[in-house]
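Q: Below you'll find a set of structures to go through.
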Structure 1
């Protein structure tokens, strides 16, 4: 005897979301999308609906989804040596370190599993550098973001990430971004380092100015401070160069002389495989000696094989140039939309494929002035088949794959245009 299926049976999306609700710690405000697969610049949900992914997993999916060469590399490496603890050597880690050093400058690398861990390494490097003189303080910027560890939230210049975790770890001070005078006045006898992002990501896609970067380097040299660079989101060719300072200073005659003392990397370095790293400049490369820092999984053969393949593909396919070219095309198109919708869009800012659309803080036509504009816009874009990333209350980020095509850029602009037109109707 057969019976009809009960009407109360949940959909696949509801079933999966229920698992999260009952079994996953609720630390994220998730959108009600349940993704199933991806290919290139597109993802599909469990109901088969396709979305253009302009968020890139928050600047992670540097080659898009399911890139065939990454799939092959992962499979082949998993079949030979997946994990090698750091008591031993393996070829991949040494090769990857050399590739990073060749792209930045003389120094050495440490490999971790995330951007937060990479930044922890920079904090420890600075403490080690200043310990004999009793210097420990690191100055960072307001609206910065440096991770979710206890030291990471102390370094982050946003009060919302610190709430409920007091007392906050001492040793960090915050000053306004792009304000050299404020940074100079904040230096004390306890200061050991200055830490910045080249482009503040979580802070609303705010690029540093060229004058600011050169001034910070001079300040650090004058006061014997380390200049720490958080390149987790703005690095790995996202702005058209390996690190964003090269993009910011590209038109300056002495721009090539600029170099931080240590740089954290993550997100795009693994293209979706969890990985982080930090590079340390030659004079300080051996400050963290045996026993002073470590990780179980950092720099595994599996992670390094993927990271090496990503660098190979970026170089072979000139994706640095594509990031600059497609970023320019996207920015130009967004500026056209900003002129078309002046009551909604306040500003377009960023560089390369790290772009922020700054919406007016309040848009009456949305009909819900109590909810952040950025979330309302992102949800409307979801409904029209595109993923983007909110940043604060009124900025929406585009962080797509570096191999995005012109046709996909045009599609993104078309979806945004139709979405904004629908608000007015």
Structure 2
């Protein structure tokens, strides 16, 4: 229950912030262009809060937090007094209307830059992408890359962190080979071409690294529990942080890997877990959960172990001053923008399956999970969703900002507005397409949790 409340709270907070930022972009440029704003709404439906500003604008927070809107004076739908006509949106030059509409997605990108700039200024320890394990029958093993090598570039793009490696690998979904450069323990940089003629990757069942054939370097885990996931099997049974696992069903466990191997084939079974707690042994019955993978259901305890100290040479503290942070925030935002566009292309051409499309439930889970990991991770999640919101709104669908921009572009080229009848047909088609996409996304979300 706590996890559900956390997810909903983080989702409402994240979406509320991003919607407010997006609509503020429309609002501020509308005011700068001399257009009168009648209502600024965060959310749809019944107003939960309303106030009238000094300019006569209604500011509303509504009950359904799945979007928002800025309603401007428009003589096509409003009775406009003669003295107010100059403030009507529809009579403005096309460049002003274009700027007002484009400001929403634009402010989302600027907001992402600001967030990532703040993250860079706060600073955090980051693991360097050293390879810890390689599957001997994998794509990576065939290249000659070895355990202990550090991935320093993928297709010419620097990869200083595992996040960078993951982003660059995603670009090659549907491709046949991946150009990799690694640094050997002796400091020598060597480039490889990883051939992947039959690569199939499903993000719901596998992670990017395992799919390619390797695991990141990790310190050896102990048998002591560091974290018990809320509402997980162990939490429900009564296992606690700092418990040391001694035996499973009477079998002595020598190391964490043995615990994992014992639990994996026993999804949904009830096992006896003997732990050392406060100097004494305690036996607890735990009904294991299950985790769906490409090879079937695997058992899960819902815990993580304490690990030893990370080698100093394998991580670095990433912190920047204001100017460098601004540059880094801009570069990272641009990378997220280009990646989002590339993934949309892969979705259209079939390299990414329709079942991977996510809706509000998955976003809520992502928001809750990122919030549980701390402010820096949550800020990174906000930046990612802000970029996605901006890109999606620029799609040339008439119900979105991109559709309006498409009409304004046509007006600029032809010198006359697109006829109202054609615009109306476009809005209906766009509405149907958006409804279908949302329906598929929600259906996928429901499938993931059932």
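Computed from the coordinates by the stated procedures, all read-outs in this text should not be read as laboratory data. Model, not experiment: these values are computed from the prediction. Cβ atoms are built from the backbone, for glycine too; each structure is taken alone.
Q: A value of -11500 was derived for helix-only ellipticity at 222 nm (-39500 (n - 2.57) for each DSSP H run of 4 or more, over all residues; to 500); which structure in 1, 2 was it taken from?
A: Matching structure: 1.
Q: Looking at relative contact order in percent (Cα under 8 Å, 6 or more apart), point out which structure of 1, 2 has the largest value.
A: Max of relative contact order in percent (Cα under 8 Å, 6 or more apart): 1.
Q: While we're looking at this one, here's another question. Tell me which structure, out of 1, 2, gives 35, 27, 22 once semi-axes √(5λ) of the Cα gyration tensor in Å is calculated.
A: 1
Q: Related question: By the measure distance in nm of label points 7 Å out along Cα→Cβ at positions 189 and 325, tell me the structure among 1, 2 with the highest figure.
A: The maximum falls on structure 1.
Q: Related question: If distance in nm of label points 7 Å out along Cα→Cβ at positions 101 and 133 computes to 2.7, which of 1, 2 did it come from?
A: The correct label is 1.
Q: Using distance in nm of label points 7 Å out along Cα→Cβ at positions 197 and 309 for the comparison, can you identify which of 1, 2 gives the largest number?
A: 2
Q: Still on this structure, I have one more. Comparing mean count of other Cβ atoms within 10 Å over residues 165-172 across 1, 2, which structure shows the greatest value?
A: Going through 1, 2 one by one, mean count of other Cβ atoms within 10 Å over residues 165-172 peaks for structure 2.
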